Structures are given as structure tokens and as C-alpha cells.
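Peer 1: Take a look at the structures below.
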Structure 1
Amino acid sequence: MVRDVKKQALQALSFLVTLAVVIGVLKLVNWAPRALEPGLMAEYPSIDAVEATLAVRKVYVPAYFPETINWPPATILAQSKPYLAVVMKFARAGDGATVLVISQAASQNFQPDVPIRFHAITETVPLVLKGRSARLEAGTCEDRTACSRIEWDEGDVHIMLTMKSPSVELIRIAASMLH
């Protein structure tokens, strides 16, 4: 009986040690690329942390948010290599679903992997947004709700906003990013 208890205790201890080693290895694998090659895409706790860590001059953020969207961003991803890019995902108040994604990048080819995907684009129109030439796309998301996207260049930065909503709300958000 005592021998069985000791055997079970050793097995439990062995399991815990193995688990700790596996967790340590996974943390090392996650940490190593950023330590060896700083500037690769990583998650940041705040916009201030992105600006300080990556020496970003400016992260474009809207001044206007509808009450249905939570501030601060639920997720902030950024990189400085191979070029600067920042992706902010905003959650809907209440259920936490991602409903707005704002990206800015020093490359027009940057396509963030966003949880908001178009099922169909029904309209693409040029738009003048506070003196800037923009492109507005409207349609439906994969879940058949209204989707819209606005893109424009702000100097050498390409900005794209994608939102699960009709375009009217997105235009207000985008306009509030420009001064």
C-alpha cells in the first residue's frame, strides 16, 4: 500500500517536471526569434509600447469610436522588419467579437491576416476623405453581415480599415484619423 502511494507520487512528480520542461521549451521557442531578430511581427500591450520599442513615428488611431466598439484595441501586432506594419484589432462591446481592424504599413502589398473576411464585394467607389484619395469597398462578410473597407495612403504609409458594419460608420471612423 505504501509502495503504491510512493509510486503514484513519483509518477505525479515526473509528470509535473515533464510539463514544466515542455512549457519552458515552448517559451524559449516563442522568445528566440524575437531575441535573435528584433523587429519581427509580435504582439504588444499598447500603442505606446509599439512606438517606443520599434521607434515608430506615429501610429494612426481614430479619435471617433462608436459606443459599440471597445477601447483600447483587443490586440496590437507590429513589426519593423522587413518594413513597418501595425495591426490593431478592436472588439465589439458585449461579446468581444472582432469587428474593426486597422492596419498601417510601409508597403501597399501588406495584407494582414484578419478575422473579418468579405464573402462578396458589391460596391467599390473612389472616395475623398479629408482631401485624400481613398477607396471604399462595401459588401457582405462571410457570416453574411454588412462589411466595409476603406484604404488610402498617408504619405509613405498605407492605411486600411476593415469593419463589420455598413460603410457610413466606417467613413466616420476613418475621417477621425485625419487632421
Structure 2
Amino acid sequence: MSYLGTVAAAICFFFCADFVYTLDHYLVHHDRERYRTGHARHHRRYSVVKNAPQLDDYELSTYGSAGLLSFVGMATLSLLTGNWGFALGAALKFVHSLVFHCYQHHWWGEVQIRKQGLPIPTRGWGLATARYHAHHHAHPEHEVFTFSESWQGFDRILEWAHPVLVRYTTDHHARADRMARAAGKVAA
């Protein structure tokens, strides 16, 4: 396999995995139960004054599990194709997630996030900075989407797709079911 093919496979996996992360982050914010049982912990943790290590056991376990599954899948694909770029991409994405997590949350300190007075990020297509991610923690329901881990472009795409995509979310279906039950009770 050529060097260029290996690099292309690594970049392709990294890009796709980053999009999956962003989409999943969007979906967890539109699934009340899943948010409550998992992701809310992450938001509560970073909304207070820093009182723990930057990466705790839960976060290491979450990133580790995702990294292991990705690596096993991509190592299998690498064995089947002979292109080790897929496995390399999975390993790089795992390291990136750990390092980027520490970078994206480096604002976590002695002043609570909402008291830091950070400006609302502009809608851009560049890299997702720590300030960009801090806005997500301070205002997770804001109209400027800040779900992405690496590239703001994924958020712009989600904003564009949101009017249609939100109709397929768990919360939308639950709301529609409640409204149908309420209409049935009223009509009865």
C-alpha cells in the first residue's frame, strides 16, 4: 500500500469519526433520557469551579471504550484491505480525543463558566477552539450550535439540517406521543 493511500485512509477515518462524534453529541442533547443518564454528568462537572482532575475515570473509560471499539474495527478493516491507515486513523483519533478534551476544557478553573463572560462565538468553518466549546457548556441550547470536537463546519451542517433532523430525534418522538395521548384524552 502506498504512503499516500495510508495517509488518505487515516484522514478519512479521522474525519468520519469526528462527524459521528458531532452527530452523536447533537443527538444526546435531543434525547432527554440519554442526556440525563450520561451526558448531563459531563455538563454538571464543568459548570462548577474546578474540583477534580481534567480527565476523570469516567471520561477515560468513555474515551477508552470508544477508542478500543474503533481500533478493533479499523484494525480488522486494515487486515482485510492491507491498508494500515485505517488502524492508524483510529489510534490517532483516540489520542486526539484525549488531548483535545484537555485543551477544550482548559478554561475550567477558579471561575465558573457562566461568570467568565465569554462572547458568543460567531458561526464559522474553522477549528473548534476551547472558547467555542466553553460556550457549549455555558449555553448548550443556544442557536449557534457548538457540538463539534474539531471542525466547526460540522455544526454549520447540523444547523442547516436541524429543521429536518430534529424530527427524527427521540425527544421529538416522545413529544409527539405525549401530544397524541393528550389529544386522545381531550377527544374522548
Structure 3
Amino acid sequence: MNGIFELLDRKDRRILGVLCLFLALALLFLFVVALGEKRSHFESLDCLASKKESARDMGKARRDKNAEWLKWQRTLDDMKELKAKYFYKEEEGISPLMRDTEQILNGARIQVSQKRYDYANLKEGMYRVVRITFETTSSYTALKKFIHSVEVFPRFLVVQKIDFLDVDPFSGGLKVQVALVGYYEQ
């Protein structure tokens, strides 16, 4: 290999040396720049991975919020349905409640003495409660049928309280005081 350099004159050797120096500097420059770019590339990959994870978390949070919003929307729909179907209407007055009570009592074959109606408001006037109290003497089976009829009734009519006043040991008849509550939307 030295034989090749001997064929070159001094001027050509100098030019070749300068060219080798420029080549070495260029390779060094590319090596330094390539290392920086390589480092930048891996940092970008790390950043991309964290951004993807953040995007997944945000997507999950968005799906969770949408699911929660749908639950609240269904709740609002249920509340509208409850108001439309199950509450008594204030503008209709007490007649539907009286009619429903009579229907349930007749279905259970219970005779009552003197019904009393009391009115009260719930939760700052949003709903009104009408309490119906009465006394009856009936068999255990009739009372059980009456309670079941109230429980399955499609409107908000609830047995609030039953007080046992007397039990006839011979006939098994029960004398009870019953308080029913009907809910009105105002």
C-alpha cells in the first residue's frame, strides 16, 4: 500500500491527505449528528408511548363519562315516566285516590268505618302526601289480600302504618287501624 503513495508526488499526497482529513471530519460530524438524532428518535418514541397511554386513558374516561351521562338520561326518562304514570295529579284532586282506595278495599272485601283524609307537603312543596286513615274489622286473609293489593297497585299508594287494636280469639277477626299514603305531584 505504501507503494501506491510513492507513485504520487508530494502535491498529490497533500491533496489526498486533506481529502482524508475532510472525510474523517465528515464521518465524525455524521457520527455526532447521528447520535443526537438517535437519542432524539428514542425520546420521541418514549413521548409517543406516553401520549398513546394518555390517549387511551382519556378515551376510557370519555367512555365512562358517556356511560354515566346515559345513566342520568335514563334516570330523567324514568322520572318523567314516574310523574306521568305513577303519581296522582294535583289538578285531578282527591277523586282518583278515593276511587282507587275503594277499588282496593272492595277487591279485598274489607268494610271500613269513617275514613279520614289528611294533607301534607314533602320536600319543599315538590310533592304532596294525602294520608287516608280508617279502622276495620276483618279476617287475617282479607287483611293480607288488602296489603298485597296495595303493594301491587300501579300508583304510589303505600301502606304507611297498621295498628292492631284488638284480636278476637274466637273468630280470629282483627280490628286494625290502617294508614294509607297517596303521593301527588304538584
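Peer 1: 1, 2, 3: which one has P(r) over Cα pairs in 10 Å bins from 0, in percent, for residues 39-118 alone, as calculated, at 18, 51, 27, 3?
Peer 2: Details: 1: 18, 51, 27, 3; 2: 17, 38, 24, 15, 6, 0; 3: 14, 20, 16, 13, 11, 10, 8, 6, 3, 0.
The read-out was computed on structure 1.
Peer 1: Identify the structure, out of 1, 2, 3, from whose coordinates relative contact order in percent (Cα under 8 Å, 6 or more apart) was calculated to give 27.
Peer 2: Comparing all candidates, it corresponds to 2.
All of the numbers you see were taken from the coordinates with simple rules; none came from a lab. The structure displayed is predicted, hence computed values, not measured ones.
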